[in-house]
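> Got some structures for you, see below.
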Structure I
Amino acid sequence: MYDLVLLHPPTVYDFRKEMLFTGPISDVVPSSPVFEMYPIGLTSIGDYLERFGLKVKIINIANRMLQNPDFDVEKKIKKIKTKAFGIDLHWLPHAHGSVELARIVKKYHPDTPVLFGGLSSTYFHKELIEYPWIDFVVRGDTTEKLILMLLNKLEQKNCDYTDIPNLTWKRDGKYFYNAMTYVPDSLDEFNFPGYGYVIRSVFKYCNLLDPLPYKGWLQYPNTAILTSKGCSYNCLICGGSKDAYAVNCNRKKLVMRSPKKMLEDIGLIQRFTRAPIFLLNDIRQGGPEYVNEFLSGLEQMDIKNEIVFELFNYADEEFFKRLNKAMPKYSIELTLESADEDIRKYNGKLPCTNAKVIEMLQFALKHGCAKIDLFFMTGIPNQDYESAMRNVDFCENIHKQCSESPKISYFIAPLSPFLDPGSPAFEHPETYGYKKFCNKLEDFRAAMKQPSWKNMLSYETNKMTREDIVRATYDSALRLNEFKYKHHLIQKEVHDEVAYKIMKSVEFLERLDEMTLLDREDQAIEMAKIQDEVEQINRHSICGKNELKWEVKKLFADLPSLTYIGLELLIQEIVKGVKCRLGKIDRNIVLQSHHTPK
């Protein structure tokens, strides 16, 4: 019997049966269009609760469905014995799959509480709680303590939840929305992510498949460390922007994880894999002293993994000198969004001149940067078709100014499928150049079921319709593909495959538009005819499947080392469990205080 089973849903629950042309919506992330990669917060929740002697298991339902076409979700759910289920609705594309998964859970476990969490759950909590198969929504960006408080109440059969902050719940047909007063100003007691928990759980529950983060993770195990919550920037389309955190989570200021905790995470990760370690969010938000402490700590370690830094703004030459000194191998990622400086400045993303962007890239290459990923977007405010095409011109200029370095990788992808809830653009679309088609959760659930990604788009801009955004995406991606091939950045087979997929994608969109004129029965017949072919096009349709990968000679540690790590972590947990049973660790201590926003 588990205390909590955490389930990660697919985007659309019945994606294996339906014809869904998702296009390029996931081409620049590690997971597939099913978005099977679960939020790292799930591992933090599992790690935190098991410190108090609870048994917590993650089951990546989306990945199990993706890995095995015959995987029986209902059979799996039916067999689970747990005191509570948790389902994440963090990224809005899971709006359909998460709610349907909750429905199935209640079908087989009508008396077992189902709780939701995540940023999108927080935003739509009042709608979620009205579904009969959802009992609680735990709101906010840091819910580990709140979930422990809730599980304590459930175990005590205490039905009064008024003292649990951030909780949405119901009783006797009435809905309750407890105030959002828990906004921790320190993150160091939590592990983002809890990779130790994941390794430990594989040995503890004798199951390797359930907690795998995404399809192909064993072959290429990307790892990531969350450096902060909140943000000092206020990009218009970002659900993690300064305003979005304030609106959605009542977080009024940025909070950073300490350099000490991040260094501990890096030390653990490189014990079990040599894959790159991504630092999510720009560490420079913590200030010069913070950066110096972290990089000084890296210098003292025997760093074996490549560290990937995300940059939100211009970095000078001294910063790259410092990175090169601190570790043997590092890379950077920049989301430029647009080659047009005015558009970039308006949106709040990398607000510096193109000359400064090129200067920064030159500094990075001069001081040992191994790989640079540059991301451009279609579907942003004030961007018309010509502006989107100028992104490729800028790539040409960068390539020339940076000595035609093959270390720079270029990507163009649409802002899709949805505007982020809580972002300035979502809250004030007309002000910031958007027209919204989706407002309520059910709107997004219906959008995810659309057969074409064009019709999934929840918006149009002040310069482009949905059709324009799709055309600009494919035309600029096709032109970028030619640029890469011309400059030997990709091989001919990659170029040819991408060109073919773009051509077929445009063809599919035209055929799907024609099918909308048919009645429902004939439409279903025609869609079934192209389903298999569409599935082959859905992944990596605008860039090569290996372009986002870093070259790694050795991915995992050897089996004896992994076994040693797993057993070591398992023994540590057993000791904690014994202390809990002896009363040396108080599960109720979290009830005594909580932080409030300042």
Structure II
Amino acid sequence: MNTSTPGAPRNGARWLTQALEAEGVQTLFGYPGGTIMPFYDALVDSSLKHILVRHEQGAALAANGYARASGKVGVCVATSGPGASNLVTGIADAMLDSVPMVCLTGQVGTPLLGTDAFQELDVFGMTLPIVKHSWLVRSVDELPHVVAEAFRVAREGRPGPVLIDLPKDVQLASAAHLPDHVPASVDPIPAPAAEALAEALAAIAQAEKPVIYGGGGIALADAVGEFRQFVEATGIPTVLTLRGLGALPANHPQYLGMLGMHGTRAANMAVQESDLLIVVGARFDDRATGKLAEFAPFARVIHLDADIYEISKLRGADISLPGNVRDGLLALTGERANCNTWRARCAANREKFTARYDAPGDQIYAPRLLKRLSEVAPTDTVIACDVGQHQMWVAQHCRFNHPRNHLTSGALGTMGFGLPAAMGAQFACPERTVVLVSGDGSFMMNVQELVTIARCKLPIKIVLLDNSSLGMVRQWQELFHAERYSEIDLSDNPDFVALAQVFGIKAKRIVDRAEVEDGLAELFDAPGPMLLHVAIDARANVWPLVPPNNANSTMLDSNPAHAKATQESSNAIPA
């Protein structure tokens, strides 16, 4: 039976495509193969826009980027065996960064399960630790419940990925008797308890050195507006995590910058000296806290988060506020905090330790380049990045007006994330400019997706920072392994300009800082995709840096005076 014939009886695969349409799915990313072929046959007659990637990891990471940029559920598809296992990194990335995804995998027919059939793989068991929930569908009759639950679970509470494993015979079975799909409703998260909110308000009123510590949960809760109202009303100095960047405008007078390993001195100093931390949608990640036992040693903690299991998981909360982040912020938004002296001190530190962009020499200084990129990019540009030194430079020197405009692999640190994530973002936001900032190490991990960009005519702007090395690994080997450099040399990189041109993408190379302005202008003026290959100093490091297993007050810097000032300030117990 050819299921793509108009009027043909509805089978499981065709029912599934109609269910995806009913769930509001418009775009999905995948790669076909034997056990998922019935689903691909059904796609012919559906309204779904399928994007053919060139590697299944690209499909998972593109769906991941689509979901991060849009707030909608991302969908990826692969066949069984290696197709399914190639999705695993993208699924894990979504789980650790709370990204809603539905992942569909083909599977051998149910009579063959457990027989080691060709391309049989227990992807259900393999992904158990990295999904919110998973299903192995053994009968077509299970599809209505499974699909409704999958989308509900992916969206509800703290979002995340789910997986549906689809045996081939289930896809081919008759579904003529199944009802049309109806999406399941998502239960709202209840507001934090009134008694705890009252206690939190009293603590804020009494604090002399309060700090707001915001994270990725602000965007997940669609609470950016409420968060900004809370910050404005209380006047409390504010720091953000890597995934919280954009929750407050970078030029806001109360914003001290990102905290943590590569955070600003002003942010880390404020947190270390604070007497009250108001934590909103953050989880005390080790890259944010440094040595946890010495993190914010004088502070009481108010912790507001949608996920009750994050509260007191790593740092005990004095006041626990599990529940709806938007409701919690609205309830806490009150009078201006009585901390004028503290507010002025934090602002002075922000000015004193502001980043400098006057590096000597003619070479391109990556922080200054990224600062200029952020300044000349169109409003609401989405910047996706990979993992490494360039990721930290983006976080430190680019400016974001919303967290969904900054796509970065936070908890998993996935090299190769940026290129497919930028593709997903461009499909999610076709009217907006999407920029990929990558490094020469990360870029090569999913470079095959340049074909997808060219085929789909995606106008993605690629800034490739090339230091001919694995820069972050080299930096750590320099600082913490006695300069014993091991396997970080990428001096045999290909000619990236020629490589992009082979894929049909315009490209340009710049090596001197005098070329930066024209290079960026040409990049953004290009009507289609373009790659700007930027040669940078292989010895450049990311500063400041908190060494591993150190308190955030122990910040290394190329400027010794800054490091000394931070240490002396943080050694003093707040009066």
Structure III
Amino acid sequence: MGIVNVASTLAELPTLAKLSKLTKPRPLDTCDSLANRAEQVAAQFADRPAIIFEGKTVSWRELNALANRYANTLKAQGLSKGDAVSLLMENRVEFVAMLIAVNKIGVAAALINTNLTGRSLVHCIDITQSRKCIFGEERSQAIADIRNELSLEAPTDYYFVADTGAQPCPDWAQDFGGMAQSADADNPPETTQITLGDTALYIFTSGTTGLPKAAVLSNRRYLLSAMLSKSGGIRCNENDVIYICLPLYHGTGLFLGAGAAFCSGACMFIRRKFSASRFLSEVREHGATCFIYIGELCRYLMAVPSQPDDHRNPLTRIMGNGLRPDVWHEFKNRFGIKRVSEFYGASEGNVAFVNLMNKDCTVGFTAMPVVLVKYDVENDEIVRDSNGFCIEVPKGEPGLMLAKITEDTAFEGYTSEEESEKKVLRNALEQGDAWFNSGDLMRVVDVGFTAGFPHYQFVDRVGDTFRWKSENVSTNEVGELLNEFDQVHMCNVYGVEVPNADGRAGMAAITLKEGVSELDLEAFSAHVIDGMPAYARPVFLRILPEMDTTGTFKMVKGDLRKQAYHFDMVSDKLYVMKPGSTVYEALDSDFIELMDRGEAGF
């Protein structure tokens, strides 16, 4: 235990004590919300920059006024507390203003992935019972393609928000910008009555067959995450600039980036999409001091040819998730990062871990009641004792992480009670208890002196999900869609490791129906492309003569995972859908060599 280690830990304790008070769960009937925080910041830092976007700077006064015009327009259209609207728009000023606006009048915003189309888009709008659909000009076609499948009425229930002006408002929608132009720019009185217990947002989990689940997010949970970021993670104030290039329909950018700004007055530099080549020049140009990341972005940045002065930039603090231990130190050193606040959490979960002590290669600790229990990875099941209870793992060993459900650590779940109950493990350690099943293996790690706060490290996903392209992929849902193809008899979906890539790539082992000698790759590829988003599509295919199952007819994944796509262990036909391609083709040794060198494009 080094003196420096102890000193650095002790220096963090006063901040942790203050943060503990700031994030202590407050009664759900307390009047507070994300919109209330944005209003307070706008009053305190009216003329300071709130957003820098595509060459334009918007002050907090201007952002709040725009949000007020939006809110008062929505109110005039009959929306009120308890309603929900769907919001489909890329990262831009209008998205942030609309997010604040709906919260000001107690309306829940269903934040829809801008990559979704077709039946998955219909599902997201329907499942949240959205009364209106607010969409950006840039997503007009996606809505046009499915609007006849929705119960919404045209044009009254569709609000078009202009972007570049290249496309006019369609005749089946209303031009929301025009409607809001003359609306009252004063704060609506409803905002002061919105409580912590009110639903602020619906955040969608990764839907692999076009059927995402809508996680319910209260104002309390949003503000807890935002305050963790603002006061414990990136520790920002009105003088900081937060670089946000992650989609704001997703929790990481929305909670840790925008949320921290709403609570501090920091400026948000917002990008529609990430650009590795322009990252450092933009950080320098706009004085970005904080960066909200996912591990995949850090890996892309490391792939950009390094320059001797990469560390000469204003960036000092980063916060996000998925930064791999093998990249951690190199990334910090190359870009001169002083503080990495890795976190762990799920939009629908009731627990969060945050690296508040700035320890390397850890997701930090949690103040919430959690336990790691034994899990049989090969048989994909929890190990139980003779009484049927879960067994805690010894310190240092990986175990399935469970988070206790209590009044202060409520599991808000999904809009579907059935789907919510699937994530709850009851009678786990004693009769009558209830725990949120994270589906993740974690372990306690030794990071030196921690003043009694055990630090954790993410190990892997278990069971029927794996993580790829920063999204959770359900093997069951992918398998169901693959089984719909008329040549497939049975399939087994699992994740396999790819060199120099984050997470696990999807792989499907398939047996063909009797009488089918060859898989129609073109038709099968079209079925996959049409049926699921890019991150969920199996990267590799393996055609098996027969499928191994257990005595209870459960498909065996262990050996398939180990064998993956390796020619020295697999004699079956192997196929790959290469990055940017839409058709499976035979896997060859040349492409495997590219993957081994990290040059395959994953």
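FYI, it's all coordinate maths here, none of it is from the lab. Computed from a prediction, not measured in an experiment: that's the story for all the values here. Cβ atoms are built from the backbone, for glycine too; each structure is taken alone.
> Which structure, out of I, II, III, was helix-only ellipticity at 222 nm (-39500 (n - 2.57) for each DSSP H run of 4 or more, over all residues; to 500) calculated from, if the result is -10000?
II
> Could you tell me which structure in I, II, III was used to calculate Cα extents along the principal axes in Å, for residues 298-345 alone as 35, 21, 14?
This value belongs to structure III.
> In addition: For the read-out distance in nm of label points 7 Å out along Cα→Cβ at positions 138 and 354, a value of 6.6 was computed from one structure; give its label from I, II, III.
II
> Here relative contact order in percent (Cα under 8 Å, 6 or more apart) was calculated and came to 18; which of the structures I, II, III was it taken from?
Derived from I, not from the others.
> I've got another one for you. Ranked by Kirkwood radius over Cα pairs in Å, for residues 18-265 alone, which of I, II, III sits at the highest value?
Top value of Kirkwood radius over Cα pairs in Å, for residues 18-265 alone goes to structure II.
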